[in-house]
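Trainee: So, here come the structures, one by one.
What follows is calculated from the coordinates using simple rules that are stated; it is not laboratory data. Note that the structure is a prediction, hence the values are computed from the model and not measured. Cβ atoms are built from the backbone, for glycine too; each structure is taken alone.
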Structure 1
Amino acid sequence: MTNSLRQLPFVQLDVFSSRRFEGNSLAVFSDGRGLTDEQMQAIAREMNLSESTFIFPRDAEAEKERGVRVRIFTVQEELPFAGHPTLGTAFALRNGAPEAVLDLNAGKITVRFEDKPGEPAFGEMTQLDPRFLVIHDPAVVEQVLGLQNGDIDTSLPVQTVSTGLPFTIVPLRKLEVLRSLQVNLAGGAEYFAKTGGKFCYFVTRETYDPGTRLQARMLFYNGEDPATGSAAGCTAAWMVAHGVAKPEERVVISQGVEMRRPSRIFVRAGRADDRVVNVRVGGNCVEAARGEVFV
């Protein structure tokens, strides 16, 4: 190593779990100032996690007014918003405070913390109010994704919803369909790109744990995500809109079981008149590693 190399410290966190080596891993870089977009993308590829985040410290007055500036990168692209990076970065920034406010590309997101004696710290983010977009024909979705006829639970809508990032929620009939899921990602991406969606979030009301409201999986970038907080927020809104959960009822979405990274995502949403509002997504977070990257 030469003296010309810059050392970038990071902390790696497991999000939506209180146990290390479960949940969804996240690398948080505490100071991204001076990095180019290309460097941040290259670092995210090197970390090879679902996402990595970069914090851009600024003066206290600006952070008080606008929040802490944070950018989110997957291994392939920058995202305006994502759930587990928002929650994990807030935990990394917390330092005992009751809340953290992040200034993301999608806007300002607040994460509030709950500390109960004898329990791990819990954080809950308030996402943007949902936008309910296209309701899809289940037969068309089965065809483009390569699912079998009847795999989709037609008692609930296949719908694209966004709380900062659009997800198409695909309700499946049985847990076995979810467990053995094989999807034509390319065909799905082409179809959903035309209809405003970005990723599919597969859910079923049959669960491994009776205390869980939905079991979920999210396949993307030729891989799988252990916990998807942005999709869970969209699903919270979808559940309240379609009677799967009551307004203000906090329920659990379980994800990542099939890939041995079990995650518990706590979600709730309110209702005001005919609108679903106040979407909240929460969970635990635990530090797993610390290190440096050289650029």
Structure 2
Amino acid sequence: MGLSSETLLKRAAILAFGRNPEKLITGAYVKIGFFRTHTDLLYQDEIHGSLFEQVEKTMDLLLTKYMRANIAYEGLNRTETYDYPEDALREAILNALIHKDYTSGNPIQISVYADMLWISNSGKLPQGWTVDNLKTKHKSDPANPDIANAFFRAGYIEIWGRGTINIIEYCKNAGLPEPDFDYNSGLTIVFKKVNKTFEELSKPYKESSEKTVEKTVEKTVEKTVEKILNGIKLNSKITMKELEKHTSLSRRGVEWNINKLKQQGKLKRIGPDKGGYWEIIDNE
């Protein structure tokens, strides 16, 4: 016997607007991890709060910590593009939050790799549907209609069943391969940088590719740290805003790297935010 409409409505309200829905609904959060291989996790984060907060926090974290911004200039205008279209990622995150099975106790999982990104949730397709239905015009049939209605009234979605079609179009327009949809104990959307099948990308990386990914990640981190430390060497009183310009990172990206340097004992803040200064610690 299913839950009553009143119970479902209360659950939707707790999830969409509650400060800490996990107190009552286990697994009502998002996990993000950066993987070098399918078994080698480099780092991870969890996003908590209401579903509306989870959308914004997840997007912010993906763009500032888990993906590289490709910076270009058109005249005097600075533009940033990412490995995958922002609109496609937002649509996929909304899809996962709205269609998830909240009785499963499992969080939404986002797995980021060097050449692909998975967004997985424990939701189920409507009876009789396959992933092929998601790639063509179909009716809107949300697993959690009350949650979908909350996002609709807030202007996040349209409720026309166009979400997955839009995801495909956003990727095509960005010159990327069409994402894959895998339905196995839940739905996974796989964004790809290269035109390979889901099965090919899902195979464990060979040792040579693992080393390439590792070196790429290490070089990116090293360059970012070098830019931050260089900016501080030039001006020990440099502000966070000035470091953003110096490194081409977002505010959150600068803060994340500085916190890492502090944890590693390589950087120390002397005095308050205003009027204080940075001290680089030489451990050698």
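Trainee: Starting from the value 0.75: which structure in 1, 2 was FRET efficiency 1/(1 + (r/R0)^6) of positions 94 and 262 (r between Cβ atoms, R0 = 41 Å, to 0.05) calculated from?
Mentor: Structure 2 accounts for this read-out.
Trainee: Out of 1, 2, which structure matches 13.8 when mean count of other Cβ atoms within 10 Å over residues 54-61 is calculated?
Mentor: Label of the source structure: 1.
Trainee: Say we calculate volume of the Cα convex hull per residue in Å³ for every structure; which of 1, 2 gives the highest result?
Mentor: 2
Trainee: Identify which of structures 1, 2 gives the largest calculated value of FRET efficiency 1/(1 + (r/R0)^6) of positions 158 and 222 (r between Cβ atoms, R0 = 35 Å, to 0.05).
Mentor: 1
Trainee: Compare FRET efficiency 1/(1 + (r/R0)^6) of positions 110 and 142 (r between Cβ atoms, R0 = 41 Å, to 0.05) across structures 1, 2 and report the one with the greatest value.
Mentor: 2
Trainee: Further question: When helix-only ellipticity at 222 nm (-39500 (n - 2.57) for each DSSP H run of 4 or more, over all residues; to 500) is computed for each of 1, 2, which one produces -6500?
Mentor: 1
Trainee: Here is a further query. Mean count of other Cβ atoms within 10 Å over residues 46-53 was computed and gave 17.8; which structure, 1, 2, did it come from?
Mentor: It traces back to 2.
Trainee: Supply the structure label, taken from 1, 2, corresponding to distance in nm of label points 7 Å out along Cα→Cβ at positions 70 and 190 with the calculated value 3.7.
Mentor: Checking each candidate, the match is 1.
Trainee: When distance in nm of label points 7 Å out along Cα→Cβ at positions 238 and 270 is compared over structures 1, 2, which one is greatest?
Mentor: 1
Trainee: OK, next. Among 1, 2, considering only mean count of other Cβ atoms within 10 Å over residues 62-69, which has the greatest calculated value?
Mentor: Top value of mean count of other Cβ atoms within 10 Å over residues 62-69, among 1, 2, belongs to structure 2.
Trainee: For structures 1, 2, calculate relative contact order in percent (Cα under 8 Å, 6 or more apart) and state which one comes out highest.
Mentor: Once relative contact order in percent (Cα under 8 Å, 6 or more apart) is tallied for 1, 2, the winner is 1.
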